[in-house]
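Next up, some structures in structure tokens.
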Structure P
Amino acid sequence: MFPGGGYGMLAPHEGEGYAHWLAAQGIHAWVLQYRLGPHGYRHPAMLNDAARAVRTVRHLARQQKLDPARIGVMGSSAGGHLVATILTQFDAGQNGSADPIERESSRPDLGILCYPVITLREPHAHLGSRENLLGPSPSPQAIDALSAELQVRGDSPPAFIWHTVADNAVPVENALLFAAALRHAGVPFALSLYENGVHGLGLGTPENPAPPWTVDCLHWLRERRFVV
């Protein structure tokens with residue numbers, strides 16, 4: 001789990017909350033406390049943390065005789081951007097490393113993106129996330145390098161994406177741009193769009209329910225044989 005928070009904080013309901021939901025589905029879940037902009041960190045610190053997390057969980061899976069080819073990542077908002085970044089900027093690991101974790105691939109086997117930040121280009125960028133990630137005056141090259149819709153690869157993992165059209169913090173165009181890029185590259189994906197719902201819903205509350213994205217996501221996970 002990569003919680004959201006604009007690369008400035010980590011939202012508990014998008015970390016621990018999701019982890020409990022996944023555990024109830026029989027899925028092991030970990031929450032990554034990745035480094036943040038207000039603490040003096042900039043890219044690639046966050047991506048390095050995400051890559052190390054994938055390598056670590058894959059290494060643990062081998063040790064526990066679980067399937068190392070069933071490692072997924074999930075994130076919301078800026079955490080969704082971090083998911084999109086590791087889905088498009090992974091590596092096979094360092095075969096000669098003395099650290100067995102660094103010998104593992106950082107490529108996830110799938111990604112779940114909840115109302116994600118995708119592009120850092122205006123007019124659809126979430127400027128707070130961009131500043132915390134890249135600083136106040138990023139170069140056009142840095143903006144493009146971290147706009148995930150421009151970095152999709154043919155070997156990027158499958159993805160489930162959901163967003164609401166009413167989101168007035170991270171425009172729905174972010175999800176649409178990523179889905180279009182995956183489609184163009186021939187990468188399998190599912191996209192669930194809902195008319196209503198504010199940004200940051202997560203699993204929702206009785207007072208502010210979320211759309212039925214968990215039902216759609218579980219259907220997709222079953223199709224991909226990640227859950228039974």
Structure Q
Amino acid sequence: MIRLGVNIDHIATLRQARLEGFPDPALLAEEAIAGGADGIVCHLREDRRHVQDDDVIRLRKLPTRLDLEMAATSEMLKIALKIKPDMVTLVPEKRQEITTEGGLNAANQLKKLKLYVAKLQRAGIIVSLFVDPESKQIAAAAKVGAKFIEIHTGEYARGGSLVKVKQIVDKAVKLGLRVNAGHGLDYDNVKPIAAIPGVEELNIGFSIIARAVIVGLRQAVKEMKGAMEK
């Protein structure tokens with residue numbers, strides 16, 4: 001059955017809006033787990049605009065799988081090797097963006113990423129690349145030695161082609177890659193992506209956190225699991 005990773009970045013964004021000690025991402029991650037989350041996802045940005053280092057340390061102690069999204073920098077490598085999340089997902093990062101706008105251009109940095117991925121995997125950390133649904137990026141992910149890709153579904157979520165995503169998933173699986181997907185997925189558009197053979201996990205944040213304002217996080221996660229599976 002397809003898994004759900006709940007991204008808690010927007011909980012940290014709310015906290016940082018007033019620089020308060022609440023809401024606590026780690027505490028609310030426990031609510032997400034109680035609601036059925038199969039793992040927790042967080043993005044430790046270089047500018048620390050939302051998730052903080054201590055958040056990641058505390059999230060790592062929870063009884064679930066942690067997927068740490070991060071840029072492929074020397075600082076983030078040191079942090080990952082110290083904390084040792086279950087998975088690292090390498091993502092592009094721009095200071096001016098509100099949220100991650102697209103996938104990592106792995107095809108343009110093969111040498112760098114191959115060395116970077118190897119260092120993480122030698123430490124027992126599974127590595128995924130967050131990439132657009134493009135053949136050259138899927139091929140690059142395989143070349144650098146990543147075990148997973150996470151397909152950026154933003155274009156699909158804005159009304160783009162589901163067929164394109166299906167074709168890329170099929171190509172990735174044939175190259176020996178395991179496949180996750182995420183970005184822009186909500187309660188209305190999630191089912192077709194969840195139904196694609198080969199997709200193992202969906203990583204969803206904003207729509208769940210927004211729904212949680214109304215029904216609470218535990219219930220919001222339960223509802224997303226239901227939307228994925230029915």
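Of the structures labelled P, Q, one was used to calculate helix-only ellipticity at 222 nm (-39500 (n - 2.57) for each DSSP H run of 4 or more, over all residues; to 500), giving -10000. Name it. Intermediate results must be reported in sequence, preceding the final value.
On the way: P: -10000; Q: -13500.
Derived from P, not from the others.
When mean count of other Cβ atoms within 10 Å over residues 26-33 is calculated for each of the structures P, Q, which structure yields the highest value? Let's see the in-between values first.
Details: P: 14.9; Q: 20.8.
Greatest value across P, Q: structure Q.
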Calculated from one of P, Q, Rg and Dmax of the Cα atoms in Å, for residues 130-169 alone reads 10.3, 32, and the structure in question is Q
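Can you tell which of P, Q yields 23.6 when mean count of other Cβ atoms within 10 Å over residues 178-185 is derived from it? List each step's numbers first, then the result.
Details: P: 19.0; Q: 23.6.
Derived from Q, not from the others.
Bear in mind these aren't lab numbers, they're just calculated from the coordinates by the rules spelled out. Since the structure is predicted, the reported quantities are computational estimates derived from the model, not experimental observations. Cβ atoms are built from the backbone, for glycine too; each structure is taken alone.
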